[in-house]
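Every read-out reported here was derived from the displayed coordinates using simple, explicitly stated rules and does not represent laboratory data. Not measured: the values here are computed from a predicted model. Cβ atoms are built from the backbone, for glycine too; each structure is taken alone.
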Structure P
Amino acid sequence: MATSSDDMKKDFTYRRYQDGDDKHGPLNQEIFQASWTHKCPTYVHRTPPCQGSCPSGHDVRGWLDIVRGIEKPAGEMTMPEYAFRRNTDANPFPSIMGRVCPAPCEDGCNRNMVEDHVGINSVEQYIGDTALREGYKFEVGEDTGKKIAVIGGGPAGLAAAYQLRRKGHAVTIFEAYDLLGGMMRYGIPGYRTPRDVLDGEINRIVEMGVEVKTGTKIGVDVKLDDVEKEYDAVLFAMGAQSGRPLPIPGADAVNCISGVAFLAAFNEDRLKAVSGRVVVIGGGDTSIDVASVARRLGHISVENEKDRPEHVIINQTAHDAAMVANRTGADVMLISRSPVEKMPAAEHEIEDATREGVSIRGQLNPAEVIKGEDGRAKALRVQKLEADGKTPIEGEFEDIEAELIVAAIGQTGDWEGMEGLANDHGLMDADKHFQVPNKPGYFVCGDIVRPHLLTTAIGQASIACESIDHYLKHEQLVKRPRVDVHHFDLMNKLMETGLQPEHFQAEPKTDLTTKDIDVGLRGTSEAGYAVHNYEDRSQNEIIPADELFLGHFDYTPRHKRKSIEVTSEEVLGHFEERLQPLAEEEAIDEAKRCMSCGMCFECDNCVVFCPQEAVKKVPANQRTMGRYVYTDYDKCIGCHICADVCPTGYIDMGMGE
């Protein structure tokens with residue numbers, strides 16, 4: 001039966017070769033002689049773009065392949081725990097990151113070339129929530145006798161404590177706040193980072209034997225010199241807890257505050273309402289959080305000066321809960337220099353805020369805060385911009401009435417007691433190994449280096465901890481790999497499954513004509529002491545979509561998490577979590593959409609389509625992830641078919657006989 005034209009338009013189709021393709025590629029990649037070549041299959045491991053796009057360097061493909069059932073755990077370990085172990089090798093907060101990370105990995109996903117990216121965040125949330133429910137714990141390395149002081153108990157400091165304890169080093173966290181969590185607790189509202197989930201993931205790290213000193217500010221409560229004397233290394237991870245002020249006239253008005261201060265007051269349960277119109281300046285995720293929180297808090301009429309929101313925020317006081325019983329919907333506007341469609345905030349967060357009643361306007365640049373006779377801000381004067389978000393439109397100004405102006409335009413560090421360490425931007429300098437330049441024993445990571453994503457801070461912590469470990473062992477730091485992520489290691493996998501190469505002791509012998517040593521050991525494809533036919537380029541290459549055989553993949557819609565869509569009429573007082581997690585079966589089905597870019601996922605195409613029957617499956621008792629097939633070189637004629645039909649781009653044609 002013929003396919004209808006409607007079905008042809010609807011279904012995904014892909015052809016590696018198109019009509020009219022009659023040009024050879026680079027000859028050094030082909031070298032055909034009649035129907036054969038001197039090239040045979042080589043299995044090449046590369047980094048997938050999801051992992052290359054992840055600032056914390058997750059082995060995303062690895063734990064997706066575990067969830068889908070391709071990579072099997074060794075021994076009695078269950079799939080969820082094995083996925084958790086692989087996932088948390090890079091990042092110890094799967095439940096939190098699965099909820100709030102803006103997921104640059106999903107933007108990089110090659111599946112976008114088929115129909116839609118893999119829901120990486122949703123699978124990660126499944127892994128994290130399962131781990132909390134099952135009570136999985138972290139393992140601690142053998143004690144080294146070394147002690148490290150970590151200044152700051154936010155995502156960077158906690159991730160660093162986790163990585164250092166895995167290496168066996170003792171860790172003490174000094175945290176200025178009363179509770180650990182940093183921006184995860186004080187910068188992100190609880191309906192996005194549920195406190196039971198956050199506490200569960202933090203406690204799992206503390207239970208590794210991390211000493212915690214909360215309410216302790218280094219430079220104020222404890223001198224930095226004393227810390228340096230007591231510890232073998234110091235890691236600065238205190239975050240950027242001070243918001244940048246508006247750089248315009250009138251911004252010193254008492255009711256002009258930072259987004260960081262606003263969210264901290266809310267998350268500390270002190271700020272319970274706003275009064276009058278709230279104007280938020282920004283465009284990033286923090287500004288969206290401020291605007292969304294303001295809508296949820298609602299509006300109250302203020303009779304006492306002390307109850308104005310800015311005084312609650314600045315003076316560390318608290319609203320009386322009874323006072324806000326009669327609150328009503330708040331008038332909240334968010335403005336950005338960028339056009340709304342180009343704002344840096346996540347698209348779904350912008351959509352949610354708009355649905356919840358936040359008025360969002362783009363192409364507006366703050367020019368001046370207009371003050372009233374009492375010295376308080378009464379309006380924000382803005383200048384309209386061209387569509388580029390940069391060029392002012394001459395003479396086009398507008399005054400926007402405001403009772404509270406919240407600037408979410410950037411952050412700096414709080415350097416009280418440590419002023420000499422700050423750079424010109426109010427942050428801290430770091431080299432590529434996250435050492436503090438010219439300060440041996442000082443290391444730094446997280447927002448205090450450059451305010452960015454939570455996952456960025458966590459990734460920096462991992463690198464900083466490797467540097468600390470080398471420093472404590474008096475080892476030379478080596479150049480970081482070009483693709484600096486947590487790579488799958490075939491040798492580790494072979495050892496885990498008891499399939500490591502046999503022990504071999506070379507017997508040197510010299511060819512008298514060539515003077516080459518060990519000439520008899522080259523090119524083996526049969527000896528059990530060698531891993532042959534495999535090449536690891538993951539530290540240097542990210543595999544693009546055009547190296548995959550996309551025609552293998554069926555059109556499969558994404559299994560999306562359900563989200564509670566809060567309307568403007570429902571938003572007041574709505575602090576329940578919006579995202580609903582995937583069930584296990586849904587998470588497994590979503591993981592199956594992963595194309596396992598740069599790594600075999602055992603589809604059998606190369607075995608089925610080889611005309612010479614030269615590609616064979618590795619015997620079951622020798623098979624593991626990354627070693628599923630091999631080539632009988634006596635039969636291979638180098639026809640390239642196996643490489644052409646490999647969906648994941650795992651097969652390259654390498655020189656051979």
Structure Q
Amino acid sequence: MLKDLIYMVPKENHSEEILHSLLSLHTEIKFVSFVGVDLAGNDTDEKIPVSLFLKDISTFLKGAVQTDGSSVSFPGIAKLSNAKVDMIADLDANWFVDYNYEHIDLETNKPIGTLRIPCYLYHDNKPIDSRHILESSIEHFKSSLMNLLKSHTETLSQYGIEYDDIEHLEVTSATELEFWVKTPNDKAEIEELSTSQVLHEQYWTRTRGVVRTSLEQSLSLLDAYGLEAEMGHKEVGGVKAKLDDSGKLTHIMEQLEIDWKYSSPLQAADNELLARIIIKEAFRNNGLDVTFLAKPVDGVAGSGKHIHVGIAARLKNGNKINLFSTNKNHFLSSIGYSSLMGILKNYEVINPFISSTNDAFRRLKPGFEAPICIVTSIGHSVEIPSRNRTILVAVIRDLQNPFATRFELRSPNPHTNTYLAISALYLAMLDGIKYALSNNKSQDSLLKELSKKPGEDADYLEQERAYRSEEDIFEDFTEEERETYFGKAPATVYENLIAFDKYPEKLEVIKDGGVFTDEIINSFRLASLNRWVTEITNRIINNCIEEIRSCKMLHSLDKALDLDISNWMSINELRYYIMKDSYTNKSLFTKIKEAADNKNYEELSNLQLELDSKMHKLRNLYSSYKKNLLDI
């Protein structure tokens with residue numbers, strides 16, 4: 001990090017005159033990149049030489065840059081016959097300068113920089129990108145909530161204010177990133193990783209060597225860009241590194257987490273894109289690989305990306321009130337309770353935007369602190385905030401700081417499209433608030449409904465379900481009880497996406513305000529389905545083939561015991577079932593490919609679950625087989 005570099009260009013410096021002056025003074029900034037975010041969460045990188053940008057700066061700032069729609073994910077919208085997409089600069093967001101520390105400018109002796117300008121993506125003069133969806137969702141949420149408060153001023157009495165006291169509403173969001181880091185090409189045994197996880201040998205321990213250096217550099221750079229880093233630490237996954245002859249650490253395999261300060265929802269999502277770049281490049285420059293996959297290693301902890309959301313009212317006298325906080329007699333305000341209920345009731349149609357990849361569902365398994373049930377925990381008593389890590393939505397409370405009260409959604413992963421996820425969350429919260437305020441629901445009645453048992457009457461939440469538990473979801477409930485109390489969780493991308501069809505009334509909640517249109521939802525669905533099918537047929541099967549072929553007979557016939565032979569026969573039978581065709585039988589792989597070719601997605605979903613089960617069985621059988629051999 002160099003002090004004389006420019007890391008951020010705030011919105012007050014986005015005029016043509018200031019940009020001319022800034023870019024002329026800092027000649028190490030050689031490029032400008034327009035950054036739009038498609039429905040899959042991919043950010044574009046339209047790199048333009050600074051000289052060209054300055055030559056026609058007015059057009060770039062006030063007009064549109066064109067890109068090919070085939071390079072972004074908008075299926076059903078940007079077609080080959082009409083693929084042009086316009087990129088329009090967002091003049092109100094912070095702009096960041098991305099530096100290439102491996103490419104030094106010979107004139108200034110500084111790293112070459114690229115000014116990243118967030119933008120909106122338009123097709124046929126209509127906005128279609130994730131950034132615009134989030135911005136529009138938040139504007140709709142704030143204006144709708146203000147109208148509700150104006151019509152139901154009695155709600156404000158619990159805060160000791162009146163409607164005319166409010167200057168405006170402030171909506172805040174934040175994300176946390178968990179990720180795995182390792183030395184390239186090194187692998188750790190799954191059992192070693194699993195044992196270390198169970199023993200919590202890595203959790204919050206001191207970082208060392210190149211991992212420590214990379215972590216500290218990441219935190220320092222986050223501060224330089226104005227993100228205000230709050231914490232960096234080891235997570236539960238990982239094993240102890242080894243020392244080579246020169247004293248350097250090798251065989252690094254660790255899980256880390258980095259957090260930074262909250263912001264407005266759109267800026268928070270933009271900040272996360274930048275943080276991912278900073279983290280990945282800082283570790284890579286030190287010879288380490290970083291992966292943001294949700295489940296890079298089967299059998300050990302995956303990586304989450306918790307999303308925090310909150311609402312406050314800025315008053316005309318300059319004070320601020322957290323609209324989730326309340327007095328000491330309740331956990332939450334009526335707006336807090338009802339917002340939480342809105343998320344829980346409508347989560348089935350939020351979930352497709354949270355978990356839209358195969359990797360996401362590999363993480364969502366019982367026993368790894370990954371939430372699989374639609375349930376919250378608010379605490380055993382008002383005086384003791386909840387610390388339950390097994391639930392979907394956590395209520396974060398600090399008895400000494402009412403401004404800290406917020407919700408934490410624990411199901412997202414690092415590749416969740418944060419823009420769409422936050423949009424859906426606030427629209428669902430609005431639905432709950434509408435219910436509470438329109439029906440003049442008190443805090444007591446809302447708490448009672450939130451705490452209902454399955455089968456008990458409810459005006460808003462579903463009668464047959466429960467939505468609150470202060471117990472360990474995995475340890476204190478059987479699988480059957482979890483499904484009875486909290487509903488059956490989807491197990492594949494397809495099962496998740498069909499929620500749009502199964503719950504039309506809940507989908508209307510997400511479509512409130514016309515932000516999520518049928519066209520946008522259909523495009524998102526098509527993109528997710530295509531990615532799901534492509535990954536199964538072209539990546540998952542190929543990876544399984546390699547793994548199956550690596551399961552070889554290791555025993556010698558003269559030394560093998562009957563158990564060794566029996567184990568190998570079971571393994572080989574499973575290998576043939578999964579992979580090998582015959583004249584009379586089709587392998588599981590062939591059935592999967594045929595279901596994909598025929599677009600029989602329900603069958604493909606079932607076959608994927610069968611493949612997961614068979615591969616899990618194969619791994620366990622082969623591990624037991626090897627352990628029983630004296631000579632390999």
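-7000 is what came out when helix-only ellipticity at 222 nm (-39500 (n - 2.57) for each DSSP H run of 4 or more, over all residues; to 500) was calculated for one structure; which of P, Q is it?
Details: P: -7000; Q: -12500.
The correct label is P.
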Query raised in the report: Where does the value 12 come from, among P, Q, when relative contact order in percent (Cα under 8 Å, 6 or more apart) is the thing being computed?
Result: Q
Query raised in the report: Any idea which of P, Q comes out highest on mean count of other Cβ atoms within 10 Å over residues 491-498?
Result: Q
Report summary line: Candidates P, Q; mean count of other Cβ atoms within 10 Å over residues 91-98 computed = 26.8; producing structure is P
Report summary line: The value 2.4 for distance in nm of label points 7 Å out along Cα→Cβ at positions 451 and 563, derived from one of P, Q, belongs to structure P
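Tell me which of P, Q gives 40, 34, 26 when you compute semi-axes √(5λ) of the Cα gyration tensor in Å.
Numbers: P: 51, 32, 23; Q: 40, 34, 26.
Only one of P, Q returns 40, 34, 26 for semi-axes √(5λ) of the Cα gyration tensor in Å, namely Q.
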